[in-house]
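Below, each structure is written out as structure tokens.
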Structure I
Amino acid sequence: MARILITGSSDGLGLMAGQLLAGQGHHVVLHARNPGRAAVARAALPTAEAVVEGDVTTIAGARDVAEQANRLGRFDAVIHNVGIGYREPRRVETVDGLPHVFAVNVMAPYVLTASIERPDRLVYLSSGMHHGAVAQLDDCLWQRRRWDGATAYAESKLYDAMLAFAMARRWSGVLSNALEPGWVPTRMGGPSAPDDMDHAHRTQAWLAASDDLEARVTGQYFYHRHRRDPNPAARDAAVQDRLLARCEALSGIALPA
């Protein structure tokens, strides 16, 4: 059985994936942003091995979550589920000077990837909205453009797919993939979201732990356990490397070779 860390898993799809994996006999570690949310997570999944706590809005918070995870021992898989949605009406800046959406959706997965002991599998959550996005690495912090929450979110999810494919390219022996769960009625998706909630959490759990040959791949993009073509920009190695360099410069944290 596998040991799996799921970020942003005190509720929603992350918690659902944890419950599914725990029900299959895997050892699951959840993540919550504060003690109150951690208590909610423990009540929802009493069989969880542990709940790490920390607000990944900040680079220091993400590093602290990584350190807590590393103290628990090496994981077989990490599901980078933590994220926020597209409804922010204005540019909200974190203490690190990053837009809130970029900090949580992009910088946190980058810092956690760079700082957690290398697992066998990495799973990154993208979104169907990434298909229409354009990489804007010259202004990924939205310092020059007029803020648009939906565009900022779509770009962040394009960058998540890039992270998955970059790690597949750079870390041989690690299965690194991205997926879109669908537009489902979670707290992020909203009550009118039309997609099937029952399918939304299954692909990330499958990619993290299944022995199916279809799941034991790397550098692929999935929707409901089926391969789907991502935005072609996500596969551009040069743009991937620019994203990694930008994240390293902003965070001061380099990916291990």
Structure II
Amino acid sequence: MSVIPEILTHIETAYRTRQPVSFIRENYTISEEEAYQVQHAFIKKRVQEGEAVAGYKISMTSKETQAIADTNEPAYGTILTSQALQGDSEYALSNLFSPLIEPELMFFINEDISGDADTQEIIEKSSVAPGIEIPDARYIDWFPNFSLIDLLSDNTATGRIVVGTPVPAPSLEKLEAIRLDLKFNGTTAHTGRADAVLGNPVYAVIWLVKKLAEHNQYLQKGMVISSGTFISPFKAEAGEYLASYSNIGSVNITLV
């Protein structure tokens, strides 16, 4: 008998009560594929309740974060429309559990992407925007203590994404060289480069396309993709975050 409904109920308890719960692995042993099934079931329920899928986030695009989850590839989570925030706005930390900050480029999909897309197709059919991801999971003391099945079951810690104004996607070479300057309350806190994301954020999107195809899912016109962090994630706190990307633009969010 499948334990997926039980695990979904466990996740939903945290979602509805706004109280974090214990890790999945403490009571269940499931495969990566079953953990994705939990995620898909969670999203299906949200859509039945009136939400809509806005796109996907790509997680664990560095060797360091993959090592935490004892895996050798990224993971994806599903972004709902209610989880996408516009830049230059305020957002209450009280809406979240234990959020992190990850500066990431956002890919806006302008035309449906084929299931075997190459880098050129991704670039030709996308715009790119400055972004900040705010990962958040519903487990007690989740970061960096999660396992892969914990992460996948809880929609890969999809919290919120902050999106700026899209511009035409630059070439593969120019994308790789994009530099990040992340300011917190006006002072540079972190710097990074796009090649920290699997060598190039486009490669992360290629990975996503192939992984989604395994689940009969595809990137469709109008979707947004949070493509992977330029730096190691860190704990979010109240204040203003301003992420500036060379030749792309900047976006900010004030957490209160």
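Structural remarks
- Value 2.3, calculated as distance in nm of label points 7 Å out along Cα→Cβ at positions 95 and 231, assigned to which of I, II: II
- For mean count of other Cβ atoms within 10 Å over residues 71-78 computed as 19.8, the structure of I, II it came from: II
- Label whose coordinates, when mean count of other Cβ atoms within 10 Å over residues 63-70 is calculated, return 19.2 (choices I, II): I
- Structure (I, II) behind the derived value -11000 of helix-only ellipticity at 222 nm (-39500 (n - 2.57) for each DSSP H run of 4 or more, over all residues; to 500): I
- For 1.3 (distance in nm of label points 7 Å out along Cα→Cβ at positions 15 and 215, calculated) the corresponding structure among I, II: II
- Computed 18 for relative contact order in percent (Cα under 8 Å, 6 or more apart) - originating structure among I, II: I
- For semi-axes √(5λ) of the Cα gyration tensor in Å, for residues 135-174 alone computed as 27, 10, 5, the structure of I, II it came from: I
- Given 42, 38, 23 for Cα extents along the principal axes in Å, for residues 103-206 alone, calculated: source structure among I, II: II
Every number in this text was worked out from the coordinates using simple rules, so none of it is lab data. Just so it is clear, the model here is predicted, and its values are computed rather than measured. Cβ atoms are built from the backbone, for glycine too; each structure is taken alone.
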